[in-house]
Structure I
Amino acid sequence: MRTIFSGEAIDFSYNKKEPVLDGLTISITDKQIYGLLGPNGAGKSTLTKVMLGLENPQKGKLQWFNEYPNQSTKSRVGYVPQDLALIYDLSAYENVEFFGKLYNLKGERLKNQVRYALEFVGLWDERKQKPKKFSGGMKRRLNIACGIVHNPDVIILDEPTVGVDPQSRNRILDAILELNQLGTTIVYISHYMEEVEKICSHVGIIDKGTLLCEGKLSDVLEANTDQAILKLEFQQKGAAYAERLAEYTVIATDENTVELSVPKNNVSILSEIKARFGDEVKSFQYISPNLEQVFFKLTKKNLRD
């Protein structure tokens with residue numbers, strides 16, 4: 001497979017005392033949907049800035065399409081930031097047109113690409129409206145249209161579904177899958193683990209400025225999951241029970257639930273807990289090993305912390 005982006009031994013820091021990227025090496029190949037995961041402060045945003053040429057690393061080498069970054073390689077990359085990059089005094093059409101002009105699109109090609117981008121995200125009929133009238137999901141879709149108007153070979157999407165309703169989320173995810181099927185390589189940054197598992201072919205997990213693992217999603221799961229999740233629902237607040245389950249690995253509490261990391265296929269733990277708590281356990285759910293387990297194993301953190 002053709003390498004789209006490669007970074008070797010990248011060092012970056014905003015001050016000399018604390019490295020944000022510490023010898024990070026990463027490789028993304030053609031037509032992947034690459035999920036980039038990491039806890040808050042792991043270095044994801046800084047890595048994105050380095051990839052886009054917005055920050056220069058102190059050490060290391062990076063290439064796009066087997067070339068050192070240049071004007072040509074930059075024109076082949078699209079970016080959809082988490083913070084909406086919209087101009088609210090302009091119509092949806094004018095917003096996308098504005099970004100097309102930034103990529104030197106002109107004349108009929110500009111018109112065709114603006115129409116393509118708006119139709120792709122399902123906003124052509126709303127093209128004359130200003131985004132201040134749009135719902136959160138529509139704004140997110142317009143944000144994507146602005147990032148794909150120049151028909152990039154690769155697009156970086158930073159939290160494209162944050163704050164949207166389930167229907168809009170599904171529409172955005174379907175659009176991302178369609179983009180990939182049309183040949184676009186996707187770099188997908190999200191704290192929604194279920195989204196990454198649903199659409200990504202490959203994943204990389206970053207923490208403290210280093211890449212902890214990288215590869216096909218199925219291979220990462222197979223190599224790193226000897227644990228499953230036992231989700232327990234109690235009659236009362238879960239936080240109180242978490243303290244009484246300290247001998248187990250508690251990975252999350254929410255309202256009346258506690259999630260434990262348990263050895264795969266070990267059912268004896270459930271018997272132990274039932275014998276100990278009896279009717280205080282309202283229900284339980286055994287969740288097969290998944291990406292959340294891998295993430296917790298490697299970082300000792302929950303993704304949304």
Structure II
Amino acid sequence: MATIRDVARLSGYSITTVSRVLNHSGYVSQQALRKIKQVMQQLDYVPNETARDLSNGQNHKIGVILPQIRTPYFAQILNGVAEAAFSTDYSITLLPSEYNEQAEVYYLEQLRRKEYAGLIITSHGLPLEKLAAYTKYGSLVLCEDPGNISLAAVFTDRYAVFIKIFRWLQQQQIKRIACMFYRPAKSSATTRLTLAAYQEIYQTQLAVNLVMTGISSPRTAYLAAQKLAQQVQAPQCILTNSDSNAVAVRQYYIDQQLPIPIIIGQGYEMASFAVKLPTINYHLYELGQKAFEIALADAPLTTKIKLPADFISQNDHFIL
């Protein structure tokens with residue numbers, strides 16, 4: 001592949017002169033311009049846009065750190081980011097992490113090297129303090145509430161919606177509630193908020209045998225439903241971590257011809273409407289759009305936007 005040095009050598013002009021032609025800056029004689037363009041065409045030379053951006057102090061790439069793309073939760077955020085990017089000259093790069101801290105550090109180091117203008121972190125494995133240390137290198141936007149940590153963020157009010165759900169269940173005399181999570185409380189803000197909301201309403205901690213972690217797909221949700229149904233006291237309600245997982249749980253009870261408990265999904269997907277299951281609308285598409293806008297804006301590094309989250313009871317067809 002031809003380089004700028006090859007163009008300079010074959011044209012007989014300096015790298016500085018070739019650079020002026022490429023960047024349309026500075027004086028270049030017509031003779032030099034014609035010769036350099038002729039050599040570029042001869043070599044089929046294509047400028048390295050990343051190098052040009054770095055030399056100009058500009059970058060038009062936003063990285064989106066995604067632990068996974070399997071669940072609609074992250075897909076909806078990504079759709080919002082992509083939609084917001086369409087009207088700009090910025091490109092989006094997907095950065096898979098699987099919550100691997102080494103992978104996340106690698107992406108943060110790329111931000112430090114100015115390979116990205118900013119990073120949108122949909123979820124993370126690294127401590128918030130570690131993420132905050134990189135804000136001096138570029139725009140960094142979190143998709144959860146960072147609390148007192150100095151990080152820009154767009155997030156939904158998950159705690160408030162969990163309070164609504166548990167209060168709604170309490171009013172129906174529902175006491176034995178199982179909850180499905182992707183990650184344990186020590187590494188997941190969502191898990192911690194859910195358990196805290198349960199304790200707030202019921203004034204006790206959720207029983208350990210009703211906390212199901214590692215639920216990452218409909219298959220794992222189906223197997224978790226089997227374990228729950230086999231307990232001496234079966235749950236009266238199962239709060240799952242996605243609508244597709246909620247449908248899988250429901251299917252287990254149907255397959256086994258067992259009484260179906262209250263099953264609540266998350267994500268506001270078509271799956272919940274198809275079988276009339278309660279769900280949570282996190283407004284993730286809007287969240288993704290706003291995260292992209294903050295990543296580009298000359299806004300304070302601690303800008304925070306809180307979006308509402310709605311609990312939707314499909315049985316009653318209203319928003320609580």
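When mean count of other Cβ atoms within 10 Å over residues 201-208 is computed across structures I, II, the figure 12.1 traces back to II.
For Cα Rg over 2.2 N^0.38 Å, the highest value in the series I, II is held by structure II.
Ranked by FRET efficiency 1/(1 + (r/R0)^6) of positions 25 and 73 (r between Cβ atoms, R0 = 41 Å, to 0.05), structures I, II are topped by I, which has the highest value. So helix-only ellipticity at 222 nm (-39500 (n - 2.57) for each DSSP H run of 4 or more, over all residues; to 500), computed for just one structure, reads -10500; which one of I, II is that? Structure of origin is I. Here mean count of other Cβ atoms within 10 Å over residues 105-112 was derived from just one of the structures I, II, and that gives 12.5; the source is I. Distance in nm of label points 7 Å out along Cα→Cβ at positions 41 and 225 was computed and gave 6.6; which structure, I, II, did it come from? Structure of origin is II. A value of 0.65 was computed for FRET efficiency 1/(1 + (r/R0)^6) of positions 1 and 297 (r between Cβ atoms, R0 = 41 Å, to 0.05); which of I, II is the source structure? That value comes from structure II.
Work out the source of 17.8 here, i.e. which of I, II gives that when mean count of other Cβ atoms within 10 Å over residues 169-176 is computed. Working through the options, I get structure I.
Laboratory data are not the source of any read-out in this text; all were calculated from the coordinates shown. A quick note: this is a predicted structure, and the numbers were derived from the prediction, not measured. Cβ atoms are built from the backbone, for glycine too; each structure is taken alone.
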